[in-house]
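Next up: some structures, all given as structure tokens.
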Structure I
Amino acid sequence: MKKYIILLIIFCFASLKAQELKAFQFYNQNGREIKTEKLIKKLADFDVVLFGEYHNNSMIHWLEFKIAEELYKQKEGKLILGAEMFERDNQTQLNQYLNGKILAKNLKDSVRLWNNYETDYRPIVDFAKEKNLEFIASNIPRKYASLVAKNGLESLNSLSENEKKWIAKLPISVSLETPGYEGMKKMMAEHSGDKAMNFVSAQATKDATMAESIFNNLKTDYTFLHFNGDYHSKEFGGIYWYLRQKYPNLKIAVISIFESENPELLLPTKDFKLTDFNLVIPSDMTKTY
């Protein structure tokens with residue numbers, strides 16, 4: 001009987017251990033697990049960090065906020081923040097909020113905020129405000145990206161000089177050598193035929209504009225932490241590609257994302273190219289929309 005009880009206890013502890021939950025796991029480019037503390041120290045050595053995200057994932061947004069906090073400490077305040085979620089022509093209003101000249105409700109009325117701003121992005125913006133950090137609205141205004149998707153890259157040439165300042169310097173080079181663009185063209189060709197390249201070009205205007213926005217706001221000894229959809233930097237494409245083409249000496253790190261059903265959050269064995277740092281999260285993590 002005693003032996004049976006001991007075996008039962010061992011079984012129960014084993015079952016509990018098997019049911020332990022992991023919320024996230026970082027890996028380096030060699031596929032080895034890396035602790036968050038060590039990750040922060042390594043990120044502090046880069047000029048630019050491109051943090052890819054899934055826009056509706058609560059865990060990622062929490063990690064973005066915590067990494068911004070810790071990187072701020074590691075860099076002794078020498079940190080610049082920026083995000084795809086804010087468009088260049090809204091920088092003035094964003095600055096007014098950061099400087100305490102307008103209230104949160106005024107920002108909401110004057111800036112094209114994403115629907116999940118309050119839950120997912122405001123904590124980071126308010127952190128920048130509290131610490132007196134720059135927060136760069138890096139993206140192209142969406143109406144110009146939509147114009148390219150509809151009428152092609154050449155349509156940007158007809159814009160006024162005032163409008164062109166919200167876009168990366170023209171002409172913008174679009175190459176299918178950029179990781180992800182060839183796949184996007186093939187995917188869009190199934191729906192839009194010979195207009196597929198317009199959608200690739202629209203993506204390129206976003207990536208090139210964000211890359212230029214980042215570079216134009218760099219400071220010596222600072223780290224620029226930029227938040228963007230994973231597709232804008234995965235596999236060293238998108239923003240990374242444009243930064244690297246024009247500014248090859250920059251030290252740039254990419255954080256890529258993968259959702260997994262595996263409770264141990266192991267790295268995927270296929271269809272995933274490792275970047276500098278790789279975040280694996282549970283696929284059933286709470287979504288904000």
Structure II
Amino acid sequence: MKRLIAHIKLMRPANVVTAIADIMAGFAASGMVVFWLENAEGGPTLFWLVMSTIGLYAGGVVFNDVFDAELDQIERPERPIPSGAASVFSAGTFGALLLAAGIFSAWMVSDTSLLLALFIAACALVYDGWGKHQAVLGPVNMGLCRGANLLLGVSAVPAVLTEVWYISLIPIVYISAITMISRGEVHGGDRSTLRWAGIMYGVIFISLILLAWVFSAAFWQVLPFLALLAYFIFPPLFRALRDPQPKHIGMAVKAGILSLIILDAALATAFAGWLYGLLVVLLFPVSRLVAKAFAVT
């Protein structure tokens with residue numbers, strides 16, 4: 001049982017919930033939401049895409065710990081692999097199975113979804129083994145994983161991808177900001193880096209308002225979701241700016257990751273209205289509840 005729990009910890013379950021929100025936001029951008037809500041058309045497609053992102057995201061974060069096994073012996077000995085609760089071999093096998101399941105699930109939707117899943121898996125492995133050690137390319141690498149994950153949701157209707165591909169830039173910028181902040185999780189942060197992350201957050205807010213203006217006559221519906229997002233991500237960031245110690249950096253990172261769901265809810269609202277956005281945001285308390293039992297960072 002301890003080994004089972006250790007491998008579940010490796011998946012970062014609370015984070016996996018945020019990946020599901022990406023799919024739901026992308027599904028809204030694809031235009032399938034109306035058919036799904038009215039007569040359940042597209043339900044199987046949404047199911048397979050959700051299964052795909054669970055496998056891809058969980059597999060990616062499992063391999064993160066596999067690649068960091070030696071470093072974690074020094075910096076984070078409480079993690080499953082350095083603590084001995086899981087081995088590098090068992091974790092690697094588990095991660096490979098998760099990635100394979102994610103790729104297979106995407107294939108059940110379309111060849112386009114399959115190609116996106118392969119791209120996401122490749123980006124995740126590149127980040128785990130190389131990207132996270134790069135000052136500039138690392139955050140972009142991680143952002144690409146989430147941007148492609150959003151497009152995986154859009155691939156419910158492959159033809160729409162060429163029309164709304166640019167929405168993937170929103171999670172790319174957002175995740176790049178979080179990744180920049182996380183650099184100080186162990187040894188403390190740098191105020192200039194935190195300021196740049198705050199500016200990138202601001203760009204996200206402006207982009208979502210403009211997106212809602214273009215795609216929705218009732219663009220104001222996105223504003224409550226943005227207010228909620230600001231409430232959760234900016235206070236921890238400001239605390240980290242005042243005192244960039246690892247504890248405050250970690251809280252800012254955790255808030256940013258979990259608040260991805262609210263970001264996705266705002267994005268979904270821009271395309272499908274506030275009721276669907278509310279459905280997405282209901283994943284937020286689920287993620288926070290799971291985060292009490294399992295580490296987020």
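Using helix-only ellipticity at 222 nm (-39500 (n - 2.57) for each DSSP H run of 4 or more, over all residues; to 500) as the calculated read-out, with -25000 as its value, let me know the right label among I, II. Can you show the working numbers first?
On the way: I: -13000; II: -25000.
Source structure for this number: II.
Looking at Rg/Rh (Cα atoms, Kirkwood Rh), for residues 98-257 alone, point out which structure of I, II has the largest value. Walk me through the intermediate numbers first.
On the way: I: 0.98; II: 1.01.
Sorting by Rg/Rh (Cα atoms, Kirkwood Rh), for residues 98-257 alone in descending order puts II first.
On relative contact order in percent (Cα under 8 Å, 6 or more apart), which of the structures labelled I, II is highest?
Details: I: 31; II: 24.
Comparing I, II by relative contact order in percent (Cα under 8 Å, 6 or more apart), the maximum is at I.
Just checking, which of I, II has the largest value of distance in nm of label points 7 Å out along Cα→Cβ at positions 154 and 266?
Ranking I, II on distance in nm of label points 7 Å out along Cα→Cβ at positions 154 and 266, first place is I.
Please state which of the structures I, II yields 0.75 when FRET efficiency 1/(1 + (r/R0)^6) of positions 58 and 162 (r between Cβ atoms, R0 = 35 Å, to 0.05) is computed from it. Numbers along the way, then the final one.
On the way: I: 0.35; II: 0.75.
Derived from II, not from the others.
Name the one structure among I, II that Rg and Dmax of the Cα atoms in Å of 21.4, 87 was derived from. Before the final figure, lay out each step's value.
Working: I: 21.4, 87; II: 18.2, 55.
That value comes from structure I.
Please compute distance in nm of label points 7 Å out along Cα→Cβ at positions 106 and 242 for structures I, II and give me the label with the greatest value.
Numbers: I: 3.1; II: 4.3.
Sorting by distance in nm of label points 7 Å out along Cα→Cβ at positions 106 and 242 in descending order puts II first.
Each value in this text was obtained by applying a stated rule to the coordinates, not by laboratory testing. Predicted, not measured: the structure shown is a model, and the values here were computed from it. Cβ atoms are built from the backbone, for glycine too; each structure is taken alone.
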